[in-house]
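K.L.:
In structure tokens below, several structures.
What follows draws every value from the coordinates through simple rules; no lab data is involved. Fair warning: this is a prediction, and the values are worked out from it, not measured in the lab. Cβ atoms are built from the backbone, for glycine too; each structure is taken alone.
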Structure 1
Amino acid sequence: MARTCSMLCARTRQLQREKCIDYVSLMASGRHTSRPCRCTTAAAFPSAIPAVTGGAAGTAAVVRFPRRRLDTKLAVLLLRSAYEVADELDFVAMDKFQSTQWKRRAAEQELYLKTLPLRPVQGDLSDPLYFDFMVFVSSVVTGELMQRGEQVFTELTGADGESRTVRRASEYSDNKTLPEAYARLVGDLIFTRLRDGFEDQAFNGPMACPRGEWACIVAGVQSMLDCFQTGGFALSLRITDADETAKKLRIHVEGSATLYALAEVASRKASPPPAFVEYALLAFLRASGWNASTAMRLSRTGYDLDVELVK
């Protein structure tokens, strides 16, 4: 029954872009009882992409107050996770992705540097001014290339012109679904690496809550926030309200290392946003048996994040 349900739902998902929940055979009093297969539509589940409002745009979005230096390993973990997922989704050749990113960086950099109070250290990912700009460029390029994603392409694999033909998986064939898939996969990867370690560095990320109890969820969310704060990602990340009855959390993030990127990407109505913290939190919640909707309200110095849990 489980195998049959999985096959039927996989077909439904492929044809109708639905998310599947399998109802499998159960044991009752020594006899098998079964329930029919049912696939629930993706629209029934909250988006993995937070709604973003507020913030400034253009030169007004440039951060002019001191922020913490990032742990380089954390910065690499975040950027590499985003890059690896873009590669995994196969919507563009990665040599084209890299060249497009380089050109966009060159086009945007002069104005960005002119508005800064200090000159960032080029290539130093621990410098929040440099990291913020690189995240902005990567996010904009990723979103633009997703919109015109290719199904089949040739990708260079070697310095001597070696190449291979890449065909995108049918599961991700619709370009409109790419931002959502990207958000979930990036979140899963960040959560796993914060929990299990990355390049021989431990981050002490939270384990999933096996029974999804509220106290465990709140503690796990704060533990995830602590991972980012310890790594210098923000001046502070903390839960400011936890309503067990409504299953809602409010989180405040001050002085984020991606504050410029978040505001500028939102002002350009690009998707997906560079919401590393939010993607990781949602991955933790999914692993703990919860879905959640998220909404960010940006200010000039930080943002508030509302999280509403649903089963």
Structure 2
Amino acid sequence: MHDSSAMKILYLDQNAASYLAEPPNQQWKQIAQQLEEGFSDRRLVCPIPRETIIETARCSRREKRILIQTFLNSVCGGMRFCSFREIMQSATLALVRPSHDIVPFELIEPNWAEDDVEAARIAKVDGEMRKRMEERVGAFSHSPEQRSYTPGEMFLSGAEERTRKLWRDLDRFLVEPATAIGAYEVPWLMQFLIGAGISADEARALVAELRRHRWEQIAVNSFDLLLGAHWDHDIIHRQRPNYKSNDEVDRWRAAVALVYSDIFITDSYVTELCRKAKTNDYSATVVFSAKRPKPILECLQNRCS
């Protein structure tokens, strides 16, 4: 449970960041003012999501990138949220290496949006990742059995599938530690573990943690699986008919926000996804749609004043 007397942590997605940088109406101007005053008075802080840095880099207008950077720098305290994958990497290693800290925030350079060359590089890498995601999803189809699943059954199926992928990777590592990273099913996680010097004993201990279901119980992992189950259910039942690579990014963003923030401002679909998944049963984070600024403003005036 979040401490009601502590400084509030806000997670602002790209929609919110854009509206705050260039307010489309008086309510967003007031929200921006509330955030700046709240940060100045040490009542709140808005670390910059790593995904927002990446998505801002994709803006072709340098002027807009600078506007987003200027506003977020005024309320972030020089901090950024770590990404879903970064937190999963640390949390996975921490299961078998207790001395390893799980750190959800990192320092950020103040001029993160100004370099045109760096912005183009980030946008290119992000575009390649999204293309791979679209190709992977395009090649996937739900089985007839899965099409009849409830969201709860989707959750259990997704947790089992995700766990088995890492389990097979760890078995592969134990047999041949020099296995090429590209041969693993979860390469981004295995690359981190190997780079951190995971030993054979730690790999076997991690397999034991998988068997006990402790890996799927990592908070950000559980929320991603929960939201993913309802997202899959919507896809099957044509309530979200067109896959967009940003859907997965939004789920990762939400999983981090639901664990490490007090207030999460996101798009309308993710807000509805959180409602369907009943995330408020498991998280004290208050979720708002950026399309409805009035409740956001009221919350800031009531909870962060």
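K.L.:
Quick one: mean projected area of the Cα convex hull in nm² came out at 16.6 when computed from one of 1, 2, so which one is it?
P.N.:
Only one of 1, 2 returns 16.6 for mean projected area of the Cα convex hull in nm², namely 2.
K.L.:
Follow-up question, since we're still on this one. A value of -18500 was derived for helix-only ellipticity at 222 nm (-39500 (n - 2.57) for each DSSP H run of 4 or more, over all residues; to 500); which structure in 1, 2 was it taken from?
P.N.:
2
K.L.:
Comparing structures 1, 2 by distance in nm of label points 7 Å out along Cα→Cβ at positions 215 and 279, which one has the largest value?
P.N.:
Comparing 1, 2, the top value of distance in nm of label points 7 Å out along Cα→Cβ at positions 215 and 279 belongs to 1.
K.L.:
With Rg and Dmax of the Cα atoms in Å, for residues 159-270 alone derived from the coordinates and found to be 16.3, 46, which of 1, 2 does the value describe?
P.N.:
It must be structure 2, since only it matches.
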